[in-house]
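In structure tokens below, several structures.
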Structure P
Amino acid sequence: MKKAKSDIDTLRDEYKRSDFPSGFVRGKYAARAAASSNIVVLEPELACAFPNSEAVNQALRTILQAAKYRTVHP
């Protein structure tokens, strides 16, 4: 039994809208990806103060500890 040639390129250089009858939806999965993502973008002046994720995490932990202390000891 001979194997079928699998190295034939079936992709075209260009596609037309008519090649996709259901149409295109820009950002179709953007909301779902954003909801399940844990990426946070810092503003430039904040990014300068926190060189890496460890620094950000440590600062947030400190704030949480201070907030917890404050609610226990008013």
Structure Q
Amino acid sequence: MPDGERTPEQIRASVEVTRQELSYSLGDLRSKVRELTDYRRQIREHKGPALAGAAVTGFLVGGGVAAVFGLFKRG
């Protein structure tokens, strides 16, 4: 049945079904965003790479600070 031939009740029912589907999809999306942005869980699940990244970052920051102080000592 083409859209022009649907009754107002059928259109309302279709809108309600779509609204329910959107509500479910939005809840699912919120759940996934919450899961992906939970940094504590991400670190807990990927402890090795997180520790390696922290060590590399600490090494680079420490080397940068040492280099800056080295430049000041020369000047």
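Computed from the coordinates by the stated procedures, all read-outs in this text should not be read as laboratory data. Quantities reported herein were computed from a predicted structural model and do not represent experimental measurements. Cβ atoms are built from the backbone, for glycine too; each structure is taken alone.
Some notes on this structure:
- Comparison of P, Q - label where FRET efficiency 1/(1 + (r/R0)^6) of positions 41 and 65 (r between Cβ atoms, R0 = 35 Å, to 0.05) is highest: P
- Value 6.9, calculated as mean count of other Cβ atoms within 10 Å over residues 17-24, assigned to which of P, Q: P
- Which entry (P, Q) yields the derived value -13000 for helix-only ellipticity at 222 nm (-39500 (n - 2.57) for each DSSP H run of 4 or more, over all residues; to 500): P
- Origin of the value 13.3, where mean projected area of the Cα convex hull in nm² was derived from one of P, Q: P
- Origin of the derived value 3.8 (distance in nm of label points 7 Å out along Cα→Cβ at positions 9 and 33; candidates P, Q): Q
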